[in-house]
Structure formats: C-alpha cells, structure tokens
1. For structures 1, 2, which has the highest computed value of percent of Cα pairs over 44 Å apart?
2. Which structure, out of 1, 2, was mean count of other Cβ atoms within 10 Å over residues 203-210 calculated from, if the result is 14.1?
3. Here helix-only ellipticity at 222 nm (-39500 (n - 2.57) for each DSSP H run of 4 or more, over all residues; to 500) was calculated and came to -7500; which of the structures 1, 2 was it taken from?
4. Thinking only about distance in nm of label points 7 Å out along Cα→Cβ at positions 107 and 155, which of 1, 2 has the largest value?
5. If distance in nm of label points 7 Å out along Cα→Cβ at positions 91 and 131 comes out at 1.7 when worked out from the coordinates, which of 1, 2 was used?
6. Taking 13 as the value of relative contact order in percent (Cα under 8 Å, 6 or more apart) derived from one of the structures shown (1, 2), identify that structure.
Structure 1
Amino acid sequence: MSAIQAGELREAVGGLTLFPGDEGFEAHHSGWNLTVTHDPAVVVVPESAEDVSAAVRYAAARDLPVAVQATGHGLSIPADGAVFVSTRRLTGISVDAEARTARIGAGLIWADVVAETARHGLAPLNGSSPDVGVMGYLTGGGLPVLGRTYGFAADHVRSLELVTADGEIRTVTPTEDPDLFWAVRGGRGNFGVVTAAEIELLPTDRLYGGGLFFPGADAERVLRAYFAWVPGQPEEMNSSVILLRFPDHPAVPEHNRGRFLVHLRIAYAGSAEDGAALVAPLRALGPEEDTVEEMAYTRIGEIFRDPHRPTPAWARTAVLSSFGEEAVEALVAAAGPGSGLPPGGVEIRHLGGALGRPAERPSAIGRPVGEFHIFMSMPAPLESAEVSHKAEQGVLDRLAQWDTGTMLPGFLFSSDSAPEDVRRAYRAADYERLARIKADRDPHNTFRINHNIPPATRD
C-alpha cells in the first residue's frame, strides 16, 4: 500500500478534505446525537468510492483509525485523531422497477429512498425515522416498521460496495466474498466503509397505520389492554407502545408541552378493512387522538413521530423474553404516572414473526431470543446526563427478570461501547466468527471507532 501525503490526499479526493482550522471542519463531523463529539485529524467528504479508498490508504499509512458517519444517529465513541469519512455526498440512487430493487448510496437517508421508490409504486424496509442514514441502519441489521411481516432490512440486501482496510473497493454478495457479506450485515462498521448497497423493495405504496394517544393517567389501563391484545395478532400487524413525557419547552407543540402521553403505534401490512377490525379493541379504549388510517407509504414517518432535529440523548435498549401482567405492573411502577421519570420515552415493541425466523441470506444479526424490545431515549445535556442514565437504568432494573441479556446490533449506542456490551448483540458463535473475519480483513483494527469487534488473536 503506497503512502498518501496530506497534500496528495487533497488532490486524490474529488470531494472535500478538511483539516482542523478549515472552514466547515466541525460542521462535517457533527452528528445527530450530540452526546458524542469528535476531534478528528482530518475530515474527508467523498464523492465516490475511489475517494473513500484514498482516505483509507491515507489512514493506514499513518496507523490512524477510520471513522465513518452519515447522520450520526448510532454513535459510539469520539473519533479523536481519526480520519473521519462523512458519506453525506454519496447520494446516488437508481431503481429497477421490474426487478423491484434499488441501488442506494451511503449518504442517503431513508426519506430519500422512500420518496424515490414510491414513484415506482414500491417501498424499502425502513425504520421509524425517515431521517436515519441508510447504511448505518443496514449494517446494524435494520429493525423495520414492518419487521414482523418481512424480517430485518439487512435480510433484503442483495449486494454491497465496500472499501476494506487495504483500500480496495470490493463488491460482496452471497456468492462473491460470502464471509464478508455475512459479517458486514450486522457487524456494523467493523469491516470497511460501505459506499453503496443493492436492496430488494416491497411491491406496495400503502399501509394501514398511525397512532392512538391516551393521557398518561390511563397508562396502566392501556398497557394491560395492549399486552393482552398483542399475542393474537398476525404477522402483518406491527405495533409498539411508548410512555412519552414531553418537556415544558417552547420547541414542543403547545398542546403537548409538559404532558405525559401513552402512544400506541400501529403499522398493518394488509387491507384497511382487516386492519380496522384488528385495531378495534384498542380503539374501544377511547383514545384522545386517533390517526390510524390507510396511508401512503411516504407518510410512514408519521406513525412514530420521531424527532426531526439533532439533540443530545441517552439511549438504552434490551430484548425482553415476554410481557405479561407482572411485567406490566413492573413497567407502570418504573415508568408510569407516579415514577417521576425525566422527559423522554420508554417504548416496548412487539417482535416475533419474520424477525424470529432464519433469513434466506444468513447474516451476523442472528434472531432475537425474546418477544419484545425495549428502547429508551431521554434528553441528556451535560447538566442532566446522569439523571437520564440513572432513570433508564432504574427501568431496566425493574424489568430485569424479563431481560434476556441480549441486544440487537442496530440498537447499540454510546452507552454500549464496552467490549462486553458489544458481545451481547451477537450469539457466541457468531461473535467468534466475526472476530476471525476481522483478523483476516482488518488485522490492525483500522475500523475501530465504532462498536468494536477486535480482531481474534492468531495462534
């Protein structure tokens, strides 16, 4: 590998190359989650896979780590001293309507892909927030809004364009470099910089979905009804419930400012008539707001109503084995009206269905060992970060007997960067395989500014 000097790096990269002090340096390494900040050695904003290759070669010649970011939703550790690759300009997209596939660039967010594929009457398997970057989502597995129906988003990846630690640009598929194809889907950023992916699309442009909103005082009644309703639902029904506390802040719409709400999220991959019949028992609870209806797939972000602007937030997650009456009591005590939790959300999502079955194209994601997923996110500016941390840990402590001890790779956050936490996202055999592939493809751990899987020690 030939060394690339700083001046040569600027010449080799068609996009931006920014060093400390250059205009735009900080803006290009700032992420969505503001709890983690960076102090990289250089920021590269590539416009091609060849630009990424030049950045990786520059880093390898100096034994510097490579950090990769599109939106910065799933941050792990600060990228201090790293070659920071911001993929935001890799925004190419092309749709093959007949094959129902799309080739998507690493700088896209899901809103871009949803809008473009909708023009062909198709849809991707995206998550709850349209603002999330496509590649971090796919390499983490991707838990789609319609996951119970179709499985993880990474199950529907056909090929990946990847720049590995040796600076080579590779195309990996189930038959071309299958080990790397397996590892990258679920192994997050440990094996290279993904610059593009070919994904399968759903033959639909509509779904039946939205939200049912209840006052926080009704939390116990609504939770009992919801968790009694869930077991009888078909795989086409995807749902979750969140206990949501809004801060008393001008940025919050006035009608929700300072309020505590229970929000049931519904996404049914079938007819509106069948969906309405299935949701009827929940509607009978008398929500104060009901937005569940047949909708264009382009409105899918309205179901969860995730935030649309960067914020410092502390997130914790776990996979739960089950959720019966005793668990409901524990959740109400931990996060209900009298719990005193700070602003933020505590969500329980129903898993199972296609998420629990082996995929046609195996990956490092594995399958969840439980039926539910808990996701908590609370604002965490410096003055209140410890409060949010303790509050979320308190909820997990209350639910400890249902905690499987496992996590989903796509839901590792800055609180999960320790090696023992990363291991929890994988089956033991899968983790060992990942470490062996890492030793083969990235023996110097160039890609270590992430939820890192260190290379296996060679005998």
Structure 2
Amino acid sequence: MFTHTSPRPASPASSRSVSRSSPASSRFARLAILLLPTLIVLAGVGVTTSIAISVQESSIRDATADRVRDVATSLSQLDQVRTVLERTGPDVSAATRELQPLADVVEEAAGVDYLVITDDRGIRITHPTPSERGKPVSTSIEDVLRGEEFLGTERGTIGTTLRAKIPVRNADGAVIGSLSVGILESRISADFDVALHQLLPWALGALLAGTLVSSLLAALLERRFRRLDAVAQEAEAVRRTAAALREQTHEFHTRLHVIHGLVSHGDTADALAYIDHTAPVDTTGAGARLGEQPLLRATLDALRAELGGHGAVLETAIDVTSDVDEDLTLVLANLCRNAGEAGATLVHCALVEADGVFRGEVTDDGPGIANGTADRVFTRGFSSKADTSGLGRGIGLDLVRRTVARRGGVIELSRSDRGGARFRFELEVLNDRR
C-alpha cells in the first residue's frame, strides 16, 4: 500500500555537522588553485626574463671589454707605434702627424670612441679631439707606465668610457709609452637597449602563450570543480534523504507495533481509531467503486489524507478493469502530491483504460507552471517550491518521467481549464499481476 509521512526537520546538531568547512575558506582555496597556474607562468616568465636581461647586459659589457683590450693590445705591438715612440722627444707634434691618421683609421674600423697614444711622460700623441693632443692625460697612467694593464670605467675628456690601457714596450721590454682605447658608456647602454627591445617581444610572447595555457587549465579546473560540486550536492541530498527515510522507517515501525499490539489484543476499534488519527482515511465515495482494486483504493485514500493536510481536495474519476500496478500508482501519487504542494485547493485525478492502455490525467487549480520552465519540470533537482525540509526537491517528477519512459509511455504538460497544471500520460497495461 502507498504511504507517505512528512519527514521531521533536521536537528540543529545534524545541520551543524553537515558543514565541515567554511564556505569562505573553500572559495578562497578554489580561487588559489585556479590562479596558481597563472601565477606560476607570471613568476616563471618574470624570473626568466630578468635572468636573460642580466645575462645580456653582462654579455654586452664583456664583449665591449674584450674589444677595447684586443684593439689596445694589437696596436701596442705594432712596429710603427714602437718606432715612432722610441724616437719621440719633448716635441710630440711630429709623432702626432705620423700616428694620428693610424688612430683615426683604427677608431673607425674597430668601432671605438677614442684611441690615445702617449709617450713615457703621459703626453698625448693622438686623441680624437685635436685640442687635447700634446697635453698630459686627464686620468692617471702611472701604473701603466710601470708595466701594468688597466681595464675599467673612467671619466675622461669625452665622457665616461669603458677603457683598456696597455703599456707599449720596445724590443728590450722597457716601457716607452701607453696606449688607451675606450668606448662610451652611453654607447654600451644604447647597445643594451637594442638587445632589450629584441628580447622583450619573445618575453611577451612567452607570457601570452603561458597565460592562454594557464587560462585554459583554469577553465578545465573550474569545470571539474563544478562537476564535483554537483556530485557533492547530489550526494548530500541523497544522504539527507536517506537520514529522513531512516527516521520515517523508525516512526512507521513504531506505529505498526502499536497497531499490532491493539489488534493482537482484540482492540480493533481502538486500532482503527489510532489509524484514523494518524492518517485519516476517507472511506466514502470511491472506495465502494474500487473494491477490486485494493492498491489503487489504498493509494487514493492516502492521497486524500495527504492533500487534506495541504488544504486541498482530491476528486477522482476512475474507469479501469485491469489490475492497477505499482508503476501507475507511483505516477498518480507523485502528480497529485506535486499539485497539492504547489498550492492547489482542488486536484482532479482521472484514469481510464482503453485498448490495453491506461490513460491518466491530473489537473489542479494551482498557480501552474511558470513560463520558460515547462521544459525543465521533469529534470532531477528542479523545483518551483522552496526546500524547507532541507532534504532536496525536484525528485518526484523526475521519478515520474523515468517510470513512464521505462514503460514505453508518454507524459505531457499543459495548462488546465482551472488555471493550474495539467499532466496527461499513457502507460501500457501489464498482462501479469504485480
């Protein structure tokens, strides 16, 4: 027989036990996971770009230092330079006329900003600025004249330069002058800017590609999170439903024990009174016409009692000869219950049999189905009513849809003449008894 008992509200303790973690902390953890790939990409590209820039700058400076050192060393070993310095006296003008053209050619060919040759007193023989020729050098070369080499950055007459200073020796190894070659720091910075402009597009490209990949990964993770949320919500709904059913089963068993005790002691009148108090049954009207349909009669009696609790009245129009099976009573019960829970005050249930098919219709005078939701009412979890029980809604009509489909039937939804919903369905009559 079909029965229905309203589940008890969950206790505060059980409600508290459901929430095992703070929603805010859960959202923060999810956000952190979604942003993690992007942060890794940003950090990776940033660190790699910084290292590449540092390496590029160091490489440019090392290449510049090697260039000025090589130029200075090569010229210091040139026989023409040695010969001129050996015969140079207090007046360096003759030496300047002989070596300045050589210095100009080397500056142009080697791409250096200045080339200065001095005698053993530190007097300039060559210099890119004519007015500086024949004058003492502006930076110290005492260590160079003692035979030491110098490589570093100094500020001279044409600006700050990275320079190499090399002693010039005669055939006996004695220092007879010096040779200084330099490149302006501004030129080194310009070369670095060019290299940086060539590097940045690659860094930006890597950042863009990494961001796209991380965004795709984040989208996949978010989709996975949503699926997990849906599974978790469904599992939680099943868990709460199972808990409610356990409570209902316990309560039902208790009532059965009471009824069994009353009947076993012959107190049938008290048993009937207890049953009527627990679940009032309307024994008038349809009961007399459904004497050969005990399952259907019991289902309709239970529905009358249940809808009465919602303030609704159940009308029936039954004309069947074959045995009504459990699938059919399940469909009728869920459609009638849905109408009562939706706020109907009158529910009409009709069932006829013709040509081996049960044809049923449940109509009501409730608010009906809102526009735009008719195609979703049979979806599991969808409900137009608030879930005040905490057990989850949207189960009954999904069960109806699956039951009808399993039996090869059809079900249609429309608006009834009373203004509410109209459900029409067809189910094949089963030949065997259930």
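Coordinate-derived values only; no laboratory data. Given the structure is predicted, the values throughout are model-derived calculations rather than measurements. Cβ atoms are built from the backbone, for glycine too; each structure is taken alone.
1. 2
2. Answer by label: 2.
3. Checking each candidate, the match is 1.
4. Top value of distance in nm of label points 7 Å out along Cα→Cβ at positions 107 and 155 goes to structure 1.
5. It must be structure 1, since only it matches.
6. 2
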